[in-house]
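The data blocks that follow each hold one structure.
None of the figures in this text is laboratory data; all of them are computed from the coordinates on show. Since the structure is predicted, the reported quantities are computational estimates derived from the model, not experimental observations. Cβ atoms are built from the backbone, for glycine too; each structure is taken alone.
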Structure 1
Amino acid sequence: MSKKISLKKKRILVIDDEIEVTEIVDEFLTGAGYDVTVLNSSQFWQDTVNEIQPDLLMLDIMMPGEDGYAICSQIKADPSTANIPVIFLSGRNKEEDQGRSFKSGGEMFIKKPFSGERLLGIVNVVISSQ
């Protein structure tokens with residue numbers, strides 16, 4: 001029996017307060033065939049997650065309001081969203097940040113700045129492992 005291939009575009013939600021970062025991520029991942037939604041604030045993340053039901057969540061760590069760790073912890077604590085993989089994006093590269101990323105439920109940690117090819121490679125790996 002052959003495996004059925006889904007032609008539905010995978011949905012990615014990117015939450016980062018740096019507009020330049022979200023523009024680059026959006027452009028690169030949309031160009032690679034993903035359906036990308038961007039939030040430049042953590043303010044409405046819950047409504048957006050419920051509305052679009054993303055296949056992947058990309059989170060900045062340091063944001064005004066709720067930080068990426070808090071959002072990830074809440075995503076993983078809710079049975080309806082617990083299976084959404086999370087990739088953290090951060091300008092910081094301290095070991096404690098990486099450790100906290102994984103402890104809060106994140107699958108990957110990408111240090112800014114990053115190349116589009118590296119980003120796409122990691123996104124493809126995380127999405128294909130679902």
Structure 2
Amino acid sequence: MYKLLRTSFVTDKMELKRNNIKLGNFKLSPVIKRKTGKIKDKLYFTALSLTITSTEEHPFPVDIKVLFRAVFEFSEIDNEEEIDQFLKLDAVRTMFPYLRTITTNLSVTAMMPPIILPIIDTDKLFVEKNQSILIN
């Protein structure tokens with residue numbers, strides 16, 4: 001069992017680069033990666049990175065990179081495995097809607113049509129430890 005004392009969210013990077021591609025129908029192919037870890041005693045983090053990159057096979061009008069991190073402080077920890085599961089599942093469930101909002105707001109602030117990530121089951125987002133996934 002654990003007792004969560006405090007949570008803080010930090011956006012470490014927001015980057016948008018226009019690719020000067022003419023209008024058309026584009027396929028959104030974001031890559032999301034997760035990293036979890038321990039900062040110090042009772043202080044842990046989950047970091048999500050989102051990358052949308054234009055390629056020859058899948059051109060996209062912009063390249064986007066967002067690095068988003070949550071820091072969790074616990075007052076009681078009985079089982080490190082429960083913390084590991086929390087960081088990999090519950091934290092991602094909590095963070096993903098914010099990541100979607102950051103991505104949409106970044107595109108709208110750049111005065112372009114909104115880029116809206118799809119709603120997904122975040123429990124299935126990462127199959128293995130610290131694995132990244134491409135959302136189609």
Structure 3
Amino acid sequence: MKRKGKYEPGDFVLHVKRSTAGLGLFAGGPIPKGACIIEYKGRTISKEEEYTSNSLYLFEVNARMTIDGKPRVNKAGYINHSCRPNAEPEIRNRRVFIMARRAIKEGEELTYDYGKDYWNDHIKPHGCRCMKCKV
């Protein structure tokens with residue numbers, strides 16, 4: 001069996017289903033700690049377009065590059081925010097990979113922290129709906 005590189009998504013079964021924050025992405029089987037789960041994909045947009053875009057799926061890769069990962073073209077776009085996430089994004093060679101922070105169980109929703117700016121602009125005004133904050 002060929003060993004996958006650190007930044008090569010595994011062949012994990014992932015399901016889009018209803019979650020506490022709308023639709024979410026769920027593990028269809030166990031995912032080991034440290035595994036590369038999925039790549040955040042989408043159209044690269046300019047800084048100017050970033051400021052005029054209505055998309056909520058913008059992922060800033062660096063000061064000059066942002067990915068617009070609207071969910072229909074990007075399954076990773078269904079991953080919701082959590083204040084206690086089980087995954088985290090890692091940027092490598094201008095690409096964004098979602099990595100498991102810990103072992104993830106079958107049926108568990110995948111989450112990562114969207115960051116302070118997104119939280120202040122889009123989550124805080126409406127209240128956080130992640131599992132940590134709902135309990």
Output 11, 40, 29, 14, 5, 0 (P(r) over Cα pairs in 10 Å bins from 0, in percent, calculated) maps, among 1, 2, 3, to structure 2
Taking mean count of other Cβ atoms within 10 Å over residues 45-52 for each of 1, 2, 3, the highest value is that of structure 2
Calculated from one of 1, 2, 3, Kirkwood radius over Cα pairs in Å, for residues 29-84 alone reads 12.6, and the structure in question is 3
Re helix-only ellipticity at 222 nm (-39500 (n - 2.57) for each DSSP H run of 4 or more, over all residues; to 500): value -1500 computed from one entry in 1, 2, 3; matching entry is structure 3
Computing relative contact order in percent (Cα under 8 Å, 6 or more apart) for each of 1, 2, 3, the value 28 comes from structure 3
